[in-house]
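Multiple structures follow.
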Structure 1
Amino acid sequence: MSLQRCLVALAVVASLVTGPVVWAPPATAETTLRVVMHSDLKIVDPIWTTAYIVRNHGYLIYDTLFSMDAKGEIKPQMVDKSEVSKDQLMLWHDGKPVTAEDCVASIKRWAAKDSMGQKMMGFVKDIQVVNPKTFKITLNEPTGLVLGALGKPSSNVPFMMPKRVADTDPNTQISDFTGSGPFVFKKDEWKPGDKAVYAKFDKYKPRAEAPSGLAGGKVVKVDRVEWKWIPDHQTAINALLAGEVDMLESPPHDLYPVLKADANVRLLNGNPLGNQYTFRFNALAKPFDNAKVRQAVFYAFNQEDFLKAVIGDPAYYKTCKGFFPCGSPLSSTKGMDGLLESNFEKSKALLKEAGYDGTPIVLMHSTDLAVLTNLAPVAKSLLEKGGFKVDMVSMDWQTLVARRAKKDPPAQGGWHAFLTSWVAADILNPVMMGFMNASCDKAMFGWPCDKEIESLRDQFAREANPAKQKAIAEAVQVRETQYPTHIPLGQWYGAFALRKNVDGVLEAPVTIFWNVTKK
């Protein structure tokens, strides 16, 4: 059965095949790629959390039904248009075949947590297993959302898991890490605070086409990938310069000159679309349950202070007064006049109108990620100048990731706000943008609740005309200035640092390890 998207029958039919396959040539000797990632791996469920280190882990061990290529187009990955043949079944790492039941269960678990998945399911009448290799999605009404959602490139990614794993409650972390992706997670070698290890899955069957972005053939050319956790950035750079590690995912910008000066190291921008800094509110907690108090933050902040404090070099950042990345199709400044200009008097006036009583804002401060560390101190300074009292609480990123999921009162282990970064590929439209989900308890941590934003996101999901989509996106942005769910704080760009004997790193919004060679 070939893949079909039929708006007359309102159904999507998918067959689980890999199509023509190619095998990676066996390595002549064991090759281990040693990488210092941007964070330690402590949580390993990429549906339970949106943390990018867990997303990266997911791409190593799981596969997806569809993927986004380098042009931003959605391409089949586990799904193909050709007939399945008996010798081309996909296998889980435990040797069992991938079935339609596995995929349906995986879609449902992902859609319960993900902003785009939730919106897609609003159009879904039924997901039916037709046979072990085929499932059918029947829609209530036409939408162009299904393939884009199933090919979503970043957090949360609709990774396919065995049914027994995907049946886990989406708010409970999984304990079985069986995937069907190009690498196997070596749980017995995983030591949080030290390393995570992935071995090449020798039964993985890549697609025949060349790799492009996150799509195409995932040909593995090393035997093992080891993530080494070195929290001190200078120590990590020294390890790279000495050849003890092969790659740094996210070296600090202020140390780029040291890296550029070494003849055995090169810098590579693997994500040309860039990233966006973001300030996230907890809309459940007073005083941020009041939209006018959240608006005050829009006036207190400016983007330049954040970008200078973290990135420093203007060659690697730019201000962008809009929710959608500058340079992307939906980019606009509509509704943003007067905002993000550090108008402290306006901020104080709004707080007075809102009846702000001086409740300290519990601001979570991530201390161990170079691209985030200086954000919270800048936010604290600007908030205080704008009339807020701030209690900045420092912690490592993984602790922050766990704490932001809590709805406890801020004074009892909860939180008011934190700052993070999104890759541009995560925030290209109002349905994809997780922090724009304003569906109350179903929304991401922060739990904003606004019928108008949700109505506009529904309209966007139904609309296929690009000009009309742009108008809807601008309407969402205007509404975001009235009912803020988060605040965009500018765009930034980074680079991998690689030993020159490492090649084949692909440009993608995610750090991926297929196609990579080490001489």
Structure 2
Amino acid sequence: MNKIFEVPLYPYTKSPDQDAATPVRHPVMVVGAGPVGLGVAIDLAQQGVPVVVVDDNDKVSFGSRAICFAKRTIEIADRLGLGQPLVEKGVVWNLGKVFFDDRKVYDFNLLPEDGHRRPAFINLQQYYFEDYLVARVREIQSEGAPIELRGGNKVQSVTDQGDHVRLEIDTPDGPYTVEADYLIACDGANSPIRRMMGLDFVGRVFEDNFLIADVIMEADFPTERWFWFDPPFNPGQSALLHKQPDGVWRIDLQLGWDIDKEEEKKPEKVIPRLKQMLGDEVEFSLEWVSIYTFQCRRMEKFRHGRIVFAGDSAHQVSPFGARGANSGLQDADNLGWKLKMVLDGTAPETLLDTYDAERIHGADENIMNSSRSTDFITPKSQQSRIFRNAVLDLSEHFEFARPFVNSGRLSVPCVYDGSPLNSADALPGGPLRTRPGAPCPDAPLGNGFLLERLGGQFALLTVDADAPETVEIDGMTLHRIALSASEDGTGALAERYLGDAASAVYLIRPDQHVAARWTAFDADAVATALSRALGKEAAA
């Protein structure tokens, strides 16, 4: 058993808040020290926003839980200061294979183009992700960042007081009261805060169950994602195999709906199933076992006054497709810069409503794709099963059928089409992939890459276009990142940012999504687009 489960990383210590005569008020409090809570807290603290994270636990999550972290998540982690350790520890993969019955029908590459710093995916146990996040908290604390992590602090009640949030928190030394200008609830799928507020999810619960087993073994399987439909070792069902660090393998086995979950988690039930898959000659041990039910649901709203929900507390999707933790980190990425600008008065409070709009758009996109995956993996009628099996048979020999196969269409970053923060597209012939609302794709720049140049502030990106080095707008300074397509010998920069245009100017948000783009610099157009991207136009 991995001992990291047992080590308190942020043990309880008494806070001065507990002895205060009147409740201490903090600008931001985060409930939940998982990847999403720690991610948004680090983001805020790096921008100088004081933030306190509380959790009733004091160590990393038990079991690997989320393991597939997508390229966009790693790019977000780069801005948080821990992308490289994740990649160094994780198992890097781009390739996947699909099997039907006892034969491989086809394989696929999730990153078919070059010119990206980061891979399509890494596999890394969630407990390692959390470990690196806590280490990053300690690192920026030592550098003076205003962040505090309190273990053994269990939230008992929350109330929105209009101009602040009041929290009652229990500790080993007894309860205390604390206040926050804003509260971010990242307390998981069973969110106590959501229940305290009488809120719930809307959506679907699918009548199927899957066994997750983290298995420690020496195996010569390649570093790829393998998915089986109707395999001989699990007839009529499906299975998934992923490699993780430290000789740990993730195995998912479909079990069906009418099962005894507690019974199916017992080793005497799990081990025979795994031997059917792996063979009697393979030696293995169990590290962690769980059973999950497909759910595709979300809250109707993610923002409730001064309380904002993010990650699993706001939405749930099936694990096939790796959308849970990845979409949660995109929540954090979207929220951090907006909350910072509201707190320092750069943007109106209504900017936070665009978190609701954009991330609900992202959640709905994930739920749609996750539901489609679930319907394909677990057909609900004989006709659906016949169609699915026909598609799988055709895909072995005909490429046209492969896009119809859905073994968990894997997570891609959300494009905020229709966002109130977007300006009209003014780059005729510009690439669709960098339209307003889209996340910036990476591109090679000499010895480095584009995204590391963008950083985490509003930026003016020019490609073969003239513009001032800095632009002052309403007290904000936009710094120009001046590039030429000729400095990239691969052609990636031109393909991703120019398309058919000869030059381009982009206004890039702090979360590295495109706010606006033009063929040439126009000071008035940039000022108008920045005002819109800050939510001022909607607030006027």
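Just so it is clear, none of the values below were taken in a lab; they were calculated from the coordinates. If you're wondering where the values come from, they're calculated on a predicted model, not measured in any experiment. Cβ atoms are built from the backbone, for glycine too; each structure is taken alone.
Suppose you compute Kirkwood radius over Cα pairs in Å for every structure in 1, 2: which one lands on 23.6?
Numbers: 1: 23.6; 2: 24.6.
That value comes from structure 1.
So mean count of other Cβ atoms within 10 Å over residues 274-281, computed for just one structure, reads 23.8; which one of 1, 2 is that?
Numbers: 1: 23.8; 2: 13.6.
Source structure: 1.
FRET efficiency 1/(1 + (r/R0)^6) of positions 138 and 154 (r between Cβ atoms, R0 = 25 Å, to 0.05) computed as 0.65: which structure among 1, 2?
Of the structures listed, the value fits 2.
Figure out for me which of the structures 1, 2 the number 3.1 belongs to, where distance in nm of label points 7 Å out along Cα→Cβ at positions 130 and 330 was derived from the coordinates.
The correct label is 1.
Tell me which of 1, 2 gives 14 when you compute relative contact order in percent (Cα under 8 Å, 6 or more apart).
Label of the source structure: 2.
Of structures 1, 2, which gives 1.6 when distance in nm of label points 7 Å out along Cα→Cβ at positions 50 and 442 is computed from the coordinates?
Numbers: 1: 1.6; 2: 3.7.
Of the structures listed, the value fits 1.
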